[in-house]
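Structures follow.
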Structure 1
Amino acid sequence: MPVPPPPLTLAVAAPAMTLPVGEPGWSYEMKVDGWRLAVHVPAGMLQSRRGVDLTARFPEVLAGARELGSVVLDGELVAYGPSGRLEFASLNYGARRRAVEGVRLIYVAFDLLAYRGRDLRDRVYRDRRARLEAILGPRGGGTVQLMTATDDPERAVGWISAEQAAVGVEGCVAKPLTSRYPTRSGRSGWIKVRYSGDTDAVVLGVLGPAERPTALVLGQAAEDGTVHTVGLSTTLSRKALATLAGRLRPLPGTHRAAGIVGGLPGGADFEYTPVTAGVVVEVRADSAREWGRFRHRLSVTRAKTPD
């Protein structure tokens, strides 16, 4: 049975705090910081996670995949800067700017959905991965490469670290060897664990009433000492709210937040109430940043005691 035309439903990995390291029957893959992309060679199309056609933006990826034959791949598009690290923001550059700044695009495939006209999504992951490895081989230096994977849980845990996050490895995805690729819901049985660490941020404003905010607009100081908006918090826990009690003093008027990465669903602008500067909170954040801002919402642990 041939694979249907795009857009396809792509598998979703459920977030988790820890990997299933004590259980047999799992494979572990690096989670790299890039754009999710399905490459559908028979249709001549690159598809984003949400089904957007990105073929015209990255024609070299489709050209590289065509060298493998009639394949449909799932994977991650990443950008390597001159430093050798992954640079998520560089994926937004046009081809000319990438060339000028020495940015190289690599498509890292982690699943094979179809090959030579046959839909493989009903095959178990173990078989799909083996076929993908056979097709790609080592292929060092090519536009299409194989995602690093292991059956060693200790090695997998090592990918969830500050050192790995610094070069663009966000964490690890664990996949049951007997899982089949979903065709409708996206539910796959995969789980993902991102590296996260503690950092400090200053409260710039609030959503909702200052005495019991639903979320905080957060900032951090740049090298020149000025404070810039870096993200939006998740819903505050009772413990975090208790440490903030009576410390947030609203200022007159409202501000509009435009283009805050990790903001409201859909990236919509929103208005918030600014507060008097000086309240610093400890937050838990992953390594995903773009243009100096956190791409995902931040979890507030507590307000820090003034010095």
Structure 2
Amino acid sequence: MRGHLRKYLVAIAASAIVVAALIPKVGRAQNDARSKLLVSTAWLAQHLKDPNLVLLQVGEKSEYTRQHLPGAQFVDFSDIAAPMQHDKPGELMLQMLPADQLRDKLAALGISNNSRIIVYYGNDWVTPATRVVFTLDYAGLGANTSLLDGGMQTWIKENRAVTAEVSPRRPGSLQPLRIRPIVVDAEFVKANIGKPGISVVDGRASAFYDGVQTGGSREAKHKTGHIAGAKSVPFTEITDDNLKFKSPAELAALFAKAGVKPGDTIVGYCHIGQQATGMLFAARTLGYKVFLYDGSFEDWSRHADYPVETGQ
């Protein structure tokens, strides 16, 4: 009896050692993902003069003209997306450009294959900035792209250098883009709702998810509610009061509360494909594999037979 008990206790101890060994690995994986995607103001201050650095400010042009980080170029997130053609029925507001056009747009910003790209948001333009980051990842440049945590606000609060001088744009040299298949359509979303290992996640503010508010434009209102079966992680919850991304533990709690399981693949959507990129960026810092439904609820609302729900 004592021999069996001893073996049982040894087995428990061995299991505990395995679990204890796995926990740090999970933590390290999250830290590795986060450190690649987010850089601090201190890091950027030390690398401002790196020869391969491309610094992009996203926000209002007037704010950039008034002051920006030394060497930064201004980019409007809609400039690297397909323009909406109002004379064509069914056109969506924000869609990825064809590869050759996207390559030209990115090269015009000074981006080359060996560039180290840092994107930062002016004022509170967090999700337009994450849309730019997602676009760069889609273009195959994600490994060299990071977001400045806290953006312009944090940089200024720390009394770091700013300028009104606009650096001349020098076109970059880009090989043909290796497009990553991380953008999906309505059929993909509909076919994967409720499948084990896949979480369709709504990144809009909770009032739109619950159906308290209805999105859309004057010309075309969206449906009220959310994609049936979708979970909710609002983009408004991913940063703190200083517009810095919340800690890994806080972000993990948000996704867990929504019902997203560790290891799930997240398919994100919002109104038009902008706000969801903030939620997806937060998910990537936790190590999740992500897809963007680029047409988002604007596209989903145009399908009369595609199911929606209201309420939590």
**OP:** Could you tell me which structure in 1, 2 was used to calculate FRET efficiency 1/(1 + (r/R0)^6) of positions 121 and 201 (r between Cβ atoms, R0 = 35 Å, to 0.05) as 0.95?
**Re:** 2
**OP:** For the read-out helix-only ellipticity at 222 nm (-39500 (n - 2.57) for each DSSP H run of 4 or more, over all residues; to 500), a value of -11500 was computed from one structure; give its label from 1, 2.
**Re:** 2
Original post:
Here FRET efficiency 1/(1 + (r/R0)^6) of positions 145 and 281 (r between Cβ atoms, R0 = 35 Å, to 0.05) has been calculated and equals 0.30, so which of 1, 2 was it run on?
Top reply: 1
Original post:
When you work out distance in nm of label points 7 Å out along Cα→Cβ at positions 81 and 297 for each of the structures 1, 2, which one comes out largest?
Top reply: 1
Subject >> Identity of the structure behind 12.8 (criterion: mean count of other Cβ atoms within 10 Å over residues 49-56, calculated), options 1, 2 >> reply: 1
**OP:** Tell me which of 1, 2 gives 0.35 when you compute FRET efficiency 1/(1 + (r/R0)^6) of positions 57 and 257 (r between Cβ atoms, R0 = 25 Å, to 0.05).
**Re:** 1
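Read the figures in this text as sums done on the coordinates, not as results from a lab. All figures in this text were calculated on a predicted structure; none of them were measured in a lab. Cβ atoms are built from the backbone, for glycine too; each structure is taken alone.
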